[in-house]
1. From which structure (I, II) was FRET efficiency 1/(1 + (r/R0)^6) of positions 127 and 263 (r between Cβ atoms, R0 = 25 Å, to 0.05) calculated, if the value obtained is 0.05?
2. Give the label, chosen from I, II, of the structure having the highest value of distance in nm of label points 7 Å out along Cα→Cβ at positions 175 and 295.
3. For helix-only ellipticity at 222 nm (-39500 (n - 2.57) for each DSSP H run of 4 or more, over all residues; to 500), the calculated result is -8500, so let me know which of I, II that is.
4. Quick check on the output: 5.0 is distance in nm of label points 7 Å out along Cα→Cβ at positions 39 and 95, derived from one of I, II. Which one produced it?
5. Where does the value 34, 25, 19 come from, among I, II, when semi-axes √(5λ) of the Cα gyration tensor in Å is the thing being computed?
6. Work out the source of 0.00 here, i.e. which of I, II gives that when FRET efficiency 1/(1 + (r/R0)^6) of positions 87 and 215 (r between Cβ atoms, R0 = 35 Å, to 0.05) is computed.
7. Can you tell which of I, II yields 22 when relative contact order in percent (Cα under 8 Å, 6 or more apart) is derived from it?
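Laboratory data are not the source of any read-out in this text; all were calculated from the coordinates shown. Owing to the predicted nature of the structure, the values given are computational and were not obtained by experimental measurement. Cβ atoms are built from the backbone, for glycine too; each structure is taken alone.
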Structure I
Amino acid sequence: MENLRRYRWIALMVILITALHYNTAMHIHEAHGIYRRLYYFPIILAGFRGGARGGFLAALAVCALYIPHAFGFIGFDPAHAVEKILEMVLYVAVGLLTGILTGRINRARDRQAHLAGHLQVALDEKTAMEAELVRTARLAAVGRLSAGLAHEIRNPLASISGSAEVLSDDFPADHPKGRLLQVLLAETGRLNDVLSRFLAFARSEPGEIDGFDLAAEAATVGDLLGARDDMPPATITLPAKPLPAARGNAEQIRQVLLNLALNGGAAAGPDGSVRLELGLDGDRVLCRVCDDGSGFTDEAVANFGTPFYSTREGGTGLGLATSLRIVEDLGGTLTIDTAGSGGCVVLGLPAAGHTD
């Protein structure tokens, strides 16, 4: 059926030319000569469409339809017999030649498309490597800047905090100045926490790497999240089969999971939920930290792990950037899964005994 649709116009051309041949009077020599030449058009088209096989079969079909007219079985072509035989030989030759050349052109085009595909893959890899190099250089520069700023700010901040604690002894909590001193102490403490995150991002050195129970760390993070009044409860989902030990640093991974869970809890709100789903993918142990919040925007996906980018008001973005660096230093991966609703970040670590 497909071949009929593919060659229907070629078949109609052959039938039309043959009908003109058969129904033209013998004494009109010029018309018969034109009709013989017109056969080349459907033969060439068949060669373009079907290669050597298509051109050859079209030439044979033309010859089969032309022979009864050429030798007087149906009407008569007044041309010389040798001329008509040579014309049919040329039909076959032109059909084969057109098909062979078309096949070579198609193969060359396929090779070019194949090479273009490989080239595109190479260019994509080159672009990804360049982007990774730029990101690494930017993170290194931000890390050095963060460390310098944190050290410069932390010393005077400690003096301010110490002075406020001394002054607070002279004013009770219900005194106006006492309340201001409590605000000062709280804000210096908050600022010290921010500086601690700066320093953690700047250092971000991998700790001792060993096998550990990722499910146990996830359960600990679930307990920590459940102890907070401003966070939704967390549920832990384990696979049917026991998981192998993950390869990494247990304390650092607990810090990563806690940071992801806190981000998920903030996105979901106190009435939402956070899920820590454990699983195995080949030789990698996974922990999916998901929430039922609004999910990641395209901008958030593009800036995932970028320092100082945060969708939360007052956020620094250093928590996620530090987590990403920790996981990558341990040979793991931290990626966003946008397939479902809500937000979902997937932590992947090599199983103990496997290295990338």
Structure II
Amino acid sequence: MMPPDLSKPASAASEAASASDTPLMSARSLVKTFTVGRTLRPGSGRTLHAVDAISLDVFPAETLGLVGESGSGKSTLGRCLTRLYDIDGGTLTFEGVDITRADARALKPMRRNVQMIFQDPSASLNPRRRVRDVLAEVLKVHRIREGAGIEQRLLELMDLVGLRREYLDRYPHEFSGGQRQRIGIARALAVEPKLIVADEPVSALDVSVQAQIVNLFSDLRERLDLTYVFIAHDLAVVRQVSSRVAVMYLGSIVETGETDALYARPSHPYTQALLSAIPQPHNRGSRERILLSGEIPSPLDPPTGCKFSTRCPQAQDICRQVRPVLAALSTERQVACHFPLG
């Protein structure tokens, strides 16, 4: 069977983000920093702002695509949303409860509802444990099933992700990359979460396998009423699965909007440049390629004003002096730009 054309949006991705006006998760002015170059000398090291005052809502039953070049802070933001990283500033709420600085005990109920799927399934699976043991451990820790109920849930999970039930007794090294990613997805589903943060879940896979995993994500969202934050640098994949998109550049969000509208008429120059690089089969609806000049600035020393001003072909003096805030351009579009397009 031929893989789907990822240049076209799936029907689910073209629907409205969510009927609910109440976010499942909200971040406000979220900050995550790292100190690099630290030595034994007090006060040494420099501060890297990986997530720089980001505000973001994730609504029930939507798939929010998070895109941007490598090093833009997407994965760090994903780990902040799941509280795998401590947060240095701002607030993070889940179902209206502030979890910004909750300790491990307070976070345990949230851990069941918010799960993460990683880019490299090989690194996230214990090579010395069978699939059965990997999945059963999650069920026992969260006390979801007991006794014979555990075995029944394991069989359900294998069916959900399209793996043979007898594979439960195999070890991770006995599977292909796509099969290992399916095991990672099964582990995330084991606790019956409401929100899944998928961090580049298909980037390490062959193109044909990518299409299968993308289709699996879409199928699971519909069957289980899941909410996703789908992190990727492949904009064609993001268009396939997402109902709404947030574009990141150098630790900040520069544009958000409904997927089809954003892809058709990007408002931020950076978004426009990213979308111009998407290959168009048979040149259908192709747009002129926009080549950005210069290198991405170092997050250790970001530009004053707009972070994109050093590469933006439309930058003016105000862009180099005043940092634009993410503001509503319409009811469904937010842009951080002094001179938004179109």
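1. Details: I: 0.30; II: 0.05.
Going label by label, the one that fits is II.
2. Sorting by distance in nm of label points 7 Å out along Cα→Cβ at positions 175 and 295 in descending order puts I first.
3. Derived from II, not from the others.
4. On the way: I: 0.9; II: 5.0.
For distance in nm of label points 7 Å out along Cα→Cβ at positions 39 and 95, the value 5.0 is produced by structure II.
5. Checking each candidate, the match is II.
6. I
7. Numbers: I: 11; II: 22.
That value comes from structure II.
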